[in-house]
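We did not get these values from a lab; they are worked out from the coordinates using the rules stated. Here the structure is a predicted model, which means the values were calculated and not measured. Cβ atoms are built from the backbone, for glycine too; each structure is taken alone.
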Structure I
Amino acid sequence: MRWQRRVEWGRTELAQNQWAVLEGQIDAPDIGAAEQVLDELTGFMEPFRADVEGRPLAGDSDGQLAVVRRRADDRRGRKVLSVWFLAAGPVGQWTPHAFDRLASATGELVDGLMAEGVQIDEIRWIEHPYVERPF
């Protein structure tokens, strides 16, 4: 269930003006309970709305990590909670770097779900291409 990768996956190195994008598709009998855990974990963050590559994006951010979520259908047509983690910080230039932030954030999400007793059938992690960072 955990995502552990702490290295770059893009075709090029992550630039200072980019976000590394990781999506977690949470398959759970009670998606609302998973959303509540996510609310608790992002409660200290500020809401944001920005255009990313020409599309509106809204979520919560602390400036270096952004979290976006929505209910969606997975590739098998099941209802899932899709949680997007967007992290800044090139390897070797910022501490912690984007991939450490992603590992920490996804670990906290899994720990939070387990601590609250939320039944999870599966979390599928999808590494997306880097995107230009709007702020």
Structure II
Amino acid sequence: MKTYELLNISDELNRLPLGKLTIAQRAALMRTICAISQARKPFDESLKEAREKLKPEGFDELAGNESRTDEEESKYKALVDEYNEAVQAAIQPNLEAEATLTVAKPMTQEELLALADAAPDWTAGHIVYLQEALGIAGE
């Protein structure tokens, strides 16, 4: 799977409310989330490095100034746009790179379906997408 897919799955799973899941279902979900965290580490490190090294000069001073003048605000917005574009350009190849996800004990089909009960706004599409992306065999 592509890194951007891994990041999307990570976001979706981390937003799930856990209240309706049993302890066993939560454990299965946590195994998956932990495996995703490990798989995304190289990307997260690259992103952190890009953010540190591409930060424009004077950015922190302007960002920390809560009472910017109109001229400073304009300069700050331009710096933010320049900074975001530079970071995006630097990490784009990493987003398209293949990521390998290895879950020691993958979720079962039943555990995956329980996630839909935890998130009523999920559709069948969410479940099918996760099933395919996480390699969970259907029963």
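When Rg/Rh (Cα atoms, Kirkwood Rh) is computed for each of I, II, which one produces 1.12?
II
For the read-out helix-only ellipticity at 222 nm (-39500 (n - 2.57) for each DSSP H run of 4 or more, over all residues; to 500), a value of -7500 was computed from one structure; give its label from I, II.
The correct label is I.
Using the calculated result 1.18 for Rg/Rh (Cα atoms, Kirkwood Rh), for residues 59-98 alone, pick out the matching structure from I, II.
Considering all the candidates, the number was obtained from I.
Can you spot which of I, II the value 3.2 was calculated from, given it is distance in nm of label points 7 Å out along Cα→Cβ at positions 51 and 75?
I
Using distance in nm of label points 7 Å out along Cα→Cβ at positions 3 and 67 for the comparison, can you identify which of I, II gives the largest number?
Checked I, II; max of distance in nm of label points 7 Å out along Cα→Cβ at positions 3 and 67 sits with II.
Tell me which structure, out of I, II, gives 40, 27, 26 once Cα extents along the principal axes in Å, for residues 35-106 alone is calculated.
I
A value of 1.5 was derived for distance in nm of label points 7 Å out along Cα→Cβ at positions 43 and 83; which structure in I, II was it taken from?
I
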